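The structures come next, written out as structure tokens.
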Structure 1
Amino acid sequence: MEFKVSELERDPIDFDLQLEAGAIDFGEEAEQTDLLATAGRAEVLHEHRGPKDIVADIRLRGNFSGTFEVPCARCVEPVAIPLAAEFDLIFRPASADSEPPERSITAPETEIGYYQKDSLSLEDVLREQVLLSLPARTLCKPDCKGLCPRCGVNRNNQACSCEEGPSDPRWEALAGLRGRIKN
């Protein structure tokens, strides 16, 4: 769904959508497994910077909910993550802040996004909000054993016969250190 400034100038746009899995590409970080529900409102806010300098910011308020799969940080098996969040975002035309080339920004300005060509894509906003809502590290279970660093077998499913110990010769000097340390 595309929000055009010219349409938002007339009236705010309310949205209530169900996006099918695959409608938004989340890259390798996540995969949508069911409907992604989103609802909210888009409107234009006019920022007066001078008598003839008015910037049309787009304010997008809403929420989303859905279930996603992310890889386990240890064994790379998919882990289902239900997400639900609200957002209240301001987007400014990319050309509005192009001058001067270097200036310090205020804390509120770090919260502003930018849109191109007089429109904003809801799908782009949802992609960003979902990825920001995902946990930084996900485990399939707290005691996940992970993958064997030598043969790659998932140690949660089967044991491997690889010898334990440092495989990198640079670590061999530390291998006997544990026995020499006094508690």
Structure 2
Amino acid sequence: MASTNERDASRRREIIAAAIACFLQFGYSRTSLDDIAKAAKLSRPLLYRKFANKEEIFAACYDATFQAQLELAAQRIAEPGSKVKKLERICEAVCIEPYEMLLKTPMVEEFWVACEAIIPEILEAHDRKWRALLVQLLPKDLAEVFALAVEGLHADKPSVPLFRKRLRLLIGRFA
């Protein structure tokens, strides 16, 4: 039988998954707590037991998604292979996979605006973790420049294959 902590963690994951689907479908501003509760198949009062407000849910969604990608990238660094292959693998996890998920959403622009307005400290924390991963493969100064260059590679919202191609060219220059 599952403990209370296990049930709480499971419920929290269900809410986060439902909220991610809502935010990606409707955008941040048009997603209501009722939408999230309905998608998670629970009552709004139960939703409030787990999260104080929509901003807290949004933060949890972003944090859970990108923390998982950062953990995957850390595992990929530990795998055997050349520096180029490792950079390709971690860029796939941290850059390509989230970009691909967001590119498919109708409200992607609003997503980025909401991130910058609601969770700037989480964005900064994840950026620090991303750069710390890069420093395992590149000298610190190069890792900084590489991280900044990656941001510019998707500024014009290219297709996923074009973004991947750009990343590989960048990796070839840096590794």
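Coordinate-derived values only; no laboratory data. Source: prediction; values computed, not measured. Cβ atoms are built from the backbone, for glycine too; each structure is taken alone.
Given a value of 0.20 for FRET efficiency 1/(1 + (r/R0)^6) of positions 42 and 138 (r between Cβ atoms, R0 = 35 Å, to 0.05), point me to the structure among 1, 2 it was derived from. This value belongs to structure 2. When distance in nm of label points 7 Å out along Cα→Cβ at positions 10 and 122 is calculated for each of the structures 1, 2, the largest result comes from 2. Have a look at 1, 2 and say which one yields 19 for relative contact order in percent (Cα under 8 Å, 6 or more apart), as calculated. Answer by label: 1.
Here distance in nm of label points 7 Å out along Cα→Cβ at positions 58 and 154 was derived from just one of the structures 1, 2, and that gives 1.9; the source is 2.
Suppose you compute Cα extents along the principal axes in Å for every structure in 1, 2: which one lands on 53, 39, 26?
Numbers: 1: 76, 41, 29; 2: 53, 39, 26.
Value 53, 39, 26 for Cα extents along the principal axes in Å corresponds to 2 out of 1, 2.
With distance in nm of label points 7 Å out along Cα→Cβ at positions 82 and 162 derived from the coordinates and found to be 2.8, which of 1, 2 does the value describe? Source structure for this number: 2.
Out of 1, 2, which structure matches -24500 when helix-only ellipticity at 222 nm (-39500 (n - 2.57) for each DSSP H run of 4 or more, over all residues; to 500) is calculated? This value belongs to structure 2. A value of 1.53 for Cα Rg over 2.2 N^0.38 Å, for residues 66-145 alone, calculated from one of 1, 2, originates in structure 1.
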